[in-house]
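Bear in mind that the values in this text are calculations on the coordinates, not laboratory data. Quantities reported herein were computed from a predicted structural model and do not represent experimental measurements. Cβ atoms are built from the backbone, for glycine too; each structure is taken alone.
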Structure I
Amino acid sequence: MPITYRYLTHPQVLIDPETPVTEWSLNELGKRRVNTLSKSSVLIGTKLVVSSAETKAIETASPLAEALECQLEIRKHMHENDRSATGFLQPDEFETVADQFFAHPDQSVRGWETAQKAQSRIVAEVRECLCNHPNSDILFVGHGGVGTLLFCHLSGYPICREYDQGPGGGGCFFEFSGFNSRPRSHWQPLENLID
């Protein structure tokens with residue numbers, strides 16, 4: 001059987017402007033989607049779940065690792081692009097700044113981490129995991145922004161929001177078999193794993 005690596009973004013979150021974004025939790029829909037995935041057998045064979053240290057990612061990864069009876073490894077450098085300079089932004093403003101983040105990857109937009117720096121960081125984290133755990137199916141659990149930057153790198157595409165997971169609140173995945181192979185498809189909703 002070929003090795004399968006999957007990158008899964010956390011699903012829908014409880015938006016709370018008074019709480020740091022890194023500490024947001026999954027909302028009820030997000031929890032239900034994770035629960036449905038954890039009760040399926042589709043991820044059987046996964047030997048390691050690797051998660052960002054952000055709360056919403058851990059809340060996605062932990063039930064999956066528990067259901068799979070496999071190790072959960074939390075890596076703090078797998079976090080979403082650093083947006084702490086602005087904190088919470090209203091949705092319309094956020095989308096505008098996110099567009100600029102992808103459109104100008106070598107520039108910091110309003111103090112955000114640059115897309116190029118975030119891409120280098122997520123690529124290095126994933127590469128290190130693959131080197132440390134060769135020949136093991138791995139599920140990476142993270143975020144849409146850096147996940148898109150990883151997708152672009154693996155695909156040989158320039159950084160561009162065109163390759164983002166799209167609207168809907170997250171809970172999407174793509175599969176790949178190594179750093180020398182392109183993703184097997186574009187982003188898909190996690191439900192496509194189960195169907």
Structure II
Amino acid sequence: MTPVIEKDQLMRDDLQQSLTRSHINPATLTPFQRILLTTDGTVTDILEAYLFEQIQVVKLSQELIPSSVDIPLLELKTGTEIIDRQILLQGKISRKNYIYAESIIVPERLDENFRYELFKTKTPIGKIWLEQKVETFKDIVDSAKEPANDLSVHFNIDPSDNMLSRTYRVFSKGQAVMMITEKFPESYFLKEF
């Protein structure tokens with residue numbers, strides 16, 4: 001006999017709570033939007049499988065700077081050296097931007113090869129993890145729905161259109177090594193599969 005699953009049991013409690021705090025009703029999202037907001041997999045690979053197109057990184061900015069504030073989620077004090085990075089995940093053929101991501105990365109917690117790939121190539125972070133066989137654990141700490149504002153220019157949408165996002169920490173060797181926020185227009189990925 002197949003057990004009956006309540007609707008509120010379909011997602012892990014922490015993921016459900018993150019969406020609820022942000023006033024995002026998972027029932028109003030398409031399956032693929034829910035996947036993007038709740039997966040602990042590599043988003044680049046998931047996008048490539050869904051879109052059947054290779055994804056490339058377009059670096060908007062990346063700089064090595066001292067943190068201007070404490071960052072408790074990464075256990076960092078003001079002045080700790082971080083990499084502040086903003087990128088777009090873009091279709092290699094279509095040149096369409098699918099996701100905007102901003103990352104705070106703690107370089108002293110990464111090995112030298114990883115840092116080199118991050119600075120000198122356009123390889124997505126998830127692909128670097130896979131290529132270098134870096135063991136990671138991802139902890140989703142927040143979800144949000146907010147106006148696109150300045151990000152609208154990258155997606156050809158109105159500044160008042162909503163973006164959906166998730167923020168997660170990445171742990172490796174027991175340490176928080178980065179925090180990433182990924183955002184995409186609410187109007188994207190509406191087609192059911």
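For which of I, II does relative contact order in percent (Cα under 8 Å, 6 or more apart), calculated from the coordinates, equal 30? Before the final figure, lay out the partial values.
On the way: I: 30; II: 22.
Traced to structure I.
A value of 14.2 was computed for mean count of other Cβ atoms within 10 Å over residues 49-56; which of I, II is the source structure? The partial results should precede the final answer.
Details: I: 23.6; II: 14.2.
Label of the originating structure: II.
Out of I, II, which structure matches 0.8 when distance in nm of label points 7 Å out along Cα→Cβ at positions 25 and 145 is calculated?
It traces back to II.
Using helix-only ellipticity at 222 nm (-39500 (n - 2.57) for each DSSP H run of 4 or more, over all residues; to 500) as the calculated read-out, with -11500 as its value, let me know the right label among I, II. Present the calculation step by step, with values, prior to reporting the outcome.
Details: I: -11500; II: -6500.
Answer by label: I.
Match the computed value 1.7 of distance in nm of label points 7 Å out along Cα→Cβ at positions 81 and 177 to one of the structures I, II, and report its label. Could the numbers behind the result be given before it?
Numbers: I: 3.1; II: 1.7.
So the calculation was done on II.
For distance in nm of label points 7 Å out along Cα→Cβ at positions 33 and 137, which of I, II scores largest?
Details: I: 2.1; II: 3.2.
Max of distance in nm of label points 7 Å out along Cα→Cβ at positions 33 and 137: II.
Of the structures labelled I, II, one was used to calculate distance in nm of label points 7 Å out along Cα→Cβ at positions 113 and 153, giving 1.1. Name it. Kindly include the intermediate steps, with their values, before the conclusion.
On the way: I: 1.1; II: 3.9.
Label of the source structure: I.
Rank structures I, II by Kirkwood radius over Cα pairs in Å, for residues 65-168 alone and report only the one at the top, that is, the highest.
Once Kirkwood radius over Cα pairs in Å, for residues 65-168 alone is tallied for I, II, the winner is II.
For which of I, II does Cα extents along the principal axes in Å, calculated from the coordinates, equal 51, 38, 32? Mind dumping the intermediate values first?
Numbers: I: 45, 37, 28; II: 51, 38, 32.
Derived from II, not from the others.
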